[in-house]
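Coordinate-derived values only; no laboratory data. It should be emphasised that the depicted structure is a prediction, and the values quoted were computed from it without experimental measurement. Cβ atoms are built from the backbone, for glycine too; each structure is taken alone.
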Structure 1
Amino acid sequence: MRWKTGRRSENVEDRRGVRVAGGAKGASIVTIIIALIAMYFGIDPTTILNPNTPNQTSTTTRNPQEEQLADFVAVVLGDTEDTWQTLFQQIGKTYQLPKLVLFSDKVNSACGFADAAMGPFYCPADQKLYIDLSFYQALKDQFKAPGDFAQAYVIAHEVGHHVQTLLGISQQVHQLQAKANETESNKLSVRQELQADCFAGIWAYHANRSRQILEQGDIEEALQAATSIGDDALQEQSKGYIVPDSFTHGTSAQRVRWFKRGIENGNIEKCDAFDAAQL
């Protein structure tokens with residue numbers, strides 16, 4: 001991915017080295033369960049996290065590799081800003097820039113307390129994305145999805161949730177889920193996550209047309225990441241069997257299909273996973 005000459009976003013909030021005390025009693029067990037089922041992408045932490053506990057500052061030695069990742073994340077965020085500002089203008093709306101929070105181990109958000117085990121997430125209450133950069137090592141080693149464009153896909157997916165919030169989609173989903181049983185609620189979550197995958201593809205389509213960011217093999221990196229974090233793949237890996245009614249993000253094939261839908265046509269209207277007869 002051609003990123004080093006890209007614009008760095010000014011909307012990165014660096015909380016690495018900030019030690020967070022406390023958190024929800026028993027939260028570590030819950031986050032482990034979530035990590036086994038949904039892993040790392042787009043989980044709404046409001047269902048598992050408790051309110052904030054004061055932060056305590058500490059110093060952390062940062063290696064050059066991590067600093068390069070932080071630089072990379074700022075570029076990807078900046079590129080999503082440029083893309084979605086243009087797309088929102090085209091539909092007569094204003095794109096409100098999200099913040100991206102870098103943290104180490106644990107963090108407090110407007111959605112509550114979280115630790116790195118749950119991976120990157122978006123909090124609609126404060127319109128911020130949260131990521132511990134150590135996740136990228138897990139993406140490479142545990143999920144066999146290396147490459148900078150796979151890493152960019154992570155950010156673009158979470159930005160997709162921000163787009164859903166600005167368009168009122170997330171609020172509608174939450175209202176429907178409040179009236180639904182667990183199985184139906186999970187199905188709504190799957191459609192929401194697949195749409196975020198499609199929005200990630202939308203970003204890649206327009207960013208490449210405008211700024212030629214893609215290099216050979218980049219798309220394959222993103223598709224490998226999408227394959228690795230499908231609900232069926234994660235459950236098979238962790239349990240040895242799958243439970244479709246518990247899916248919250250979609251199968252590997254579905255996640256690949258919806259990312260490809262976005263990156264192949266660049267049309268927001270093609271990302272309506274809620275009206276799709278087949279996912």
Structure 2
Amino acid sequence: MTTQLLNRLDINTTLAQRMIVGFIRDQIDKAGAKGAVLGLSGGIDSALAAYLSVAALGAENVLAVRMPYKSSSAASLTDAETVIEDLGIPSITVPITEMVDPLIGQFPDMSNVRKGNIMARMRMIVLYDQSAAQGLLPMGTSNKTEFLLGYSTIYGDSGVALQPIADLYKYQVRQLSRAIGVPTAILDKAPSADLWEGQTDEGELGFTYNEVDQVLYLLVDSRYTVEDVIAEGFNPAFVESVWRKVKANHFKRTMPNIAKLSNRSIGHDFLYLRDWTGR
């Protein structure tokens with residue numbers, strides 16, 4: 001059953017690449033930007049976003065920014081450098097330790113989650129600063145699994161201008177990354193936000209991406225009910241927990257809700273695309 005469901009997640013990588021590259025090019029053009037700026041962590045998601053951005057915009061129009069904290073893994077910087085050199089893209093390194101530590105120092109009992117949120121939001125401040133300085137659009141690097149589970153920081157890693165890989169489950173991110181030539185060292189490493197020493201995504205979530213991708217695919221793409229997914233043989237508590245996460249984190253996937261008072265409220269009735277041509 002597991003293998004069969006994972007096979008259902010398989011994508012046509014050639015078609016997926018063509019669609020995402022076209023999307024990036026279209027969005028940058030409509031925004032009137034010169035190119036894209038993205039945070040390069042050394043992980044597979046940001047690496048894939050970088051490769052797709054270069055395919056869409058050309059290496060000279062993609063700026064990679066490495067933003068290490070004092071506890072960040074040295075291997076992350078090395079893996080990010082591998083991507084930078086392979087793609088031939090311009091890059092800068094902006095350490096964030098001295099930016100975030102003053103706030104962290106105000107609250108000695110601060111949890112790792114709170115610290116991680118501060119780091120994520122500071123990194124987005126850096127990206128938007130480079131956006132303003134160089135006329136580049138901030139590029140997202142989050143995948144569909146993270147978005148559905150709420151495994152992101154609102155106004156941090158989710159606070160970008162466009163999301164090229166957010167309709168790809170982690171399994172599919174790996175599949176497409178392998179197809180377009182992301183370095184093996186990045187493909188094989190344990191997924192991690194690198195927010196504190198020894199942190200891994202799957203360790204923090206409490207399950208593997210392959211497990212949760214299968215459940216999410218059935219719940220979201222196949223429109224199964226929780227009962228239907230359980231009938232497929234998945235642990236009931238696990239399925240129910242995943243669905244609770246999806247529902248509870250819906251607010252992270254939408255613009256802030258606006259209380260409706262008028263006939264044409266933003267987000268309710270006034271829904272024109274930004275490239276609309278008439279009134």
>> Quick check: 1.35 is what I get for Cα Rg over 2.2 N^0.38 Å, for residues 75-138 alone, calculated from one of 1, 2. Which structure matches?
In response: 2
> 30 is what came out when percent of Cα pairs over 31 Å apart was calculated for one structure; which of 1, 2 is it?
Replying inline: 2
> Given a computed value of 3.1 for distance in nm of label points 7 Å out along Cα→Cβ at positions 67 and 211, which structure among 1, 2 does it belong to?
Replying inline: 2
